[in-house]
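What follows are several structures.
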Structure P
Amino acid sequence: MAILVTGGAGYIGIHTCVELLNENYEVIIVDNFSNSKKESLERIRKITNKDFRFYKIDLLDQVNLEKVFIENDIEAVIHFAGFKAVGESVQIPLTYYHNNITGTLLLCELMNKYKVQNMVFSSSATVYGMSETVPISEDFPLGATNPYGKTKLMTEEILRDLVLSNPDWSIAILRYFNPIGAHKSGMIGEDPNGIPNNLMPYIAQVAIGKLNELAVFGNDYDTLDGTGVRDYIHVVDLALGHLKALQYTLNHNGIDAYNLGTGVGNSVIQVIEAFEIANDVKIPYNIRSRRPGDVAICYADTIKSNQKLDWTAKRDIIEMCKDTWRWQQNNPNGYED
């Protein structure tokens with residue numbers, strides 16, 4: 001039986017598909033390339049020397065999505081597909097609500113129809129909103145502050161209602177902190193459209209010379225060096241967390257949420273310094289004013305995922321920086337190379 005991966009051509013999706021194929025799962029990928037590249041799929045094949053089925057389909061296209069369920073014997077779904085830019089979600093909220101929530105509803109209707117009742121859902125630490133204490137555990141109050149985060153929070157509630165209506169369902173909600181890094185082969189990694197929104201690809205593009213300097217937003221927070229502290233997790237550790245969650249859902253019913261992070265916070269300056277040390281490059285940066293909505297410190301309590309999923313993040317910040325730089329050097333223009 002196969003594992004259906006929606007959004008499987010995206011940054012986290014491709015790394016998860018590599019790990020699924022390495023464990024001899026049959027994989028089916030659905031993606032519309034709205035925030036991904038076709039070349040990434042070829043890289044998966046080269047890394048694993050294995051093949052998979054691919055459908056270029058938008059989740060809002062229920063007619064064609066149903067063909068995937070008709071043509072395949074699907075055991076579980078790992079659901080990544082969705083728009084993910086916080087800033088953009090503020091500008092076009094209706095687009096985000098329609099795509100992320102309606103797409104998930106249509107997917108779940110088909111899963112229900114074809115008795116596919118196991119899901120791993122890609123959520124986000126943004127559902128915790130402006131938490132002022134750390135580490136953040138799964139029982140913290142929830143309250144997203146932007147449309148993107150609200151789509152994740154609303155979807156979590158929809159999935160809880162679904163399981164309440166039918167206890168045969170098994171769903172693992174994974175709340176990511178800050179995924180960075182790349183596969184050790186240097187063949188797949190993060191390839192953002194335009195100027196990166198996230199710290200590590202921005203650093204990598206400064207290092208390769210595509211951007212002149214890094215903008216650091218705020219150096220007056222109550223942290224060790226005044227810059228914001230976040231929980232950065234290697235994307236391969238994150239991918240392996242999905243495998244553990246998948247295995248758990250295949251053997252347990254019900255629904256639960258799990259943090260995927262390292263449980264360790266690194267400041268922006270610490271990440272810059274780690275990148276410079278790991279790769280022997282200099283990263284010029286300038287300090288700018290704080291961005292609205294940014295908190296000083298955010299990192300995960302990972303006890304629950306450690307214990308229930310038997311999962312622990314193992315790669316440190318130096319390895320994350322080395323793998324990012326290897327990907328960027330091998331692919332200075334991303335998959336367009």
Structure Q
Amino acid sequence: MTSGSPRIGIIADTTLQGHLLSSAVRGQGYEVAVNSDPGNIELHWLSSDKLDLWVVDLNHEDRWQNFLDQLLEDTSKPILFSDGQAPARNSPLYPRWERRLLSKMLNYVGRPKVEVKLESLLPVRTAVNIPTPAEFRTLPMGASPQWVWVLGASLGGPTAVKLFLDCLPAELPVAFILAQHIDNGFLETLAGVLCRDNSFKCRVGYDGEQLSHGTVLIAPVEYEVAFTEAGRLLSTGKVWEGPYSPSIDQVISNVSARFKGRSGAILFSGMGNDGSIAGPLMTQHGAPLWAQDAGSCACSSQPDAARDTGCVSYSGSPEKLALALVEHVRQDIRRGLS
């Protein structure tokens with residue numbers, strides 16, 4: 001959960017824009033303390049020390065010039081002027097609009113503070129014990145993975161991803177790359193926790209690591225990785241683009257560019273909309289984009305944003321996602337797509 005996150009004040013002269021800004025800001029994990037139009041705002045907020053940033057969007061600045069003069073005079077907090085009307089949430093332009101807003105906010109208030117307690121992830125007892133399909137047992141295992149799936153997660157993600165992995169049979173012929181928004185210092189702990197109670201191997205996917213069946217590689221935080229045809233990770237020598245590290249969008253983009261129809265992605269619990277730009281592009285390669293359902297998420301902003309694109313073909317709990325993946329791969333094998 002977030003703890004001590006920056007508090008944001010929103011001023012917009014249309015109800016719709018105020019709603020969209022508030023939804024976007026909350027979805028990124030910030031606290032919205034004020035959301036008002038200029039004519040109804042309580043003036044004591046202008047000089048309040050309880051806010052960290054004002055986000056202002058006015059379609060008719062000339063109408064509110066006196067208010068703007070008073071805001072600039074009375075507040076000691078930074079002011080971010082939004083760059084125009086937000087697209088509809090189901091518009092393909094919306095994720096980039098929201099990403100630009102967040103990138104600008106980070107220049108003023110930084111990222112929301114997220115409390116991570118990986119050691120508290122206990123073994124998950126679940127009724128789902130997926131048997132190994134016969135098709136998996138007869139599939140030859142080469143040096144290169146047949147399927148590569150991206151697991152994208154943020155706030156609440158480790159619990160969901162662990163449950164997902166705990167349900168899967170060890171013989172599943174899929175290599176996983178996990179893009180988890182997390183501080184660099186927690187990576188090794190995360191690797192130890194995720195596969196503690198299942199048959200997978202988990203380690204940080206540094207430069208030179210090999211994707212393979214039965215293994216979960218965690219994307220490094222400090223630099224972007226791409227993939228060779230054989231599934232080896234290569235540092236690009238660049239940092240991840242955008243406000244998140246690692247970038248789920250970039251991991252999805254790099255995986256789908258290399259593995260195309262033999263890839264897929266699942267977006268688990270998290271804040272923001274990372275994955276909503278590259279996810280739809282992945283589907284153009286014939287690869288599926290799935291998401292955790294809102295009811296089983298600790299924070300559903302990230303999978304909800306993916307669903308808003310209209311490109312998510314399946315939503316479910318971590319257990320149901322595991323069942324769906326096993327069946328999806330089984331059907332691919334039967335169709336001779338390995």
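Coordinate-derived values only; no laboratory data. Since the structure is predicted, the reported quantities are computational estimates derived from the model, not experimental observations. Cβ atoms are built from the backbone, for glycine too; each structure is taken alone.
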Thinking of P, Q, which structure, once helix-only ellipticity at 222 nm (-39500 (n - 2.57) for each DSSP H run of 4 or more, over all residues; to 500) is computed, gives back -11500? P
So if we calculate mean count of other Cβ atoms within 10 Å over residues 75-82 for every structure here (P, Q), which label has the highest result? P
For mean count of other Cβ atoms within 10 Å over residues 251-258, the calculated result is 16.5, so let me know which of P, Q that is. P
Figure out for me which of the structures P, Q the number 20 belongs to, where relative contact order in percent (Cα under 8 Å, 6 or more apart) was derived from the coordinates. P
P, Q: which one has distance in nm of label points 7 Å out along Cα→Cβ at positions 11 and 235, as calculated, at 0.7? P
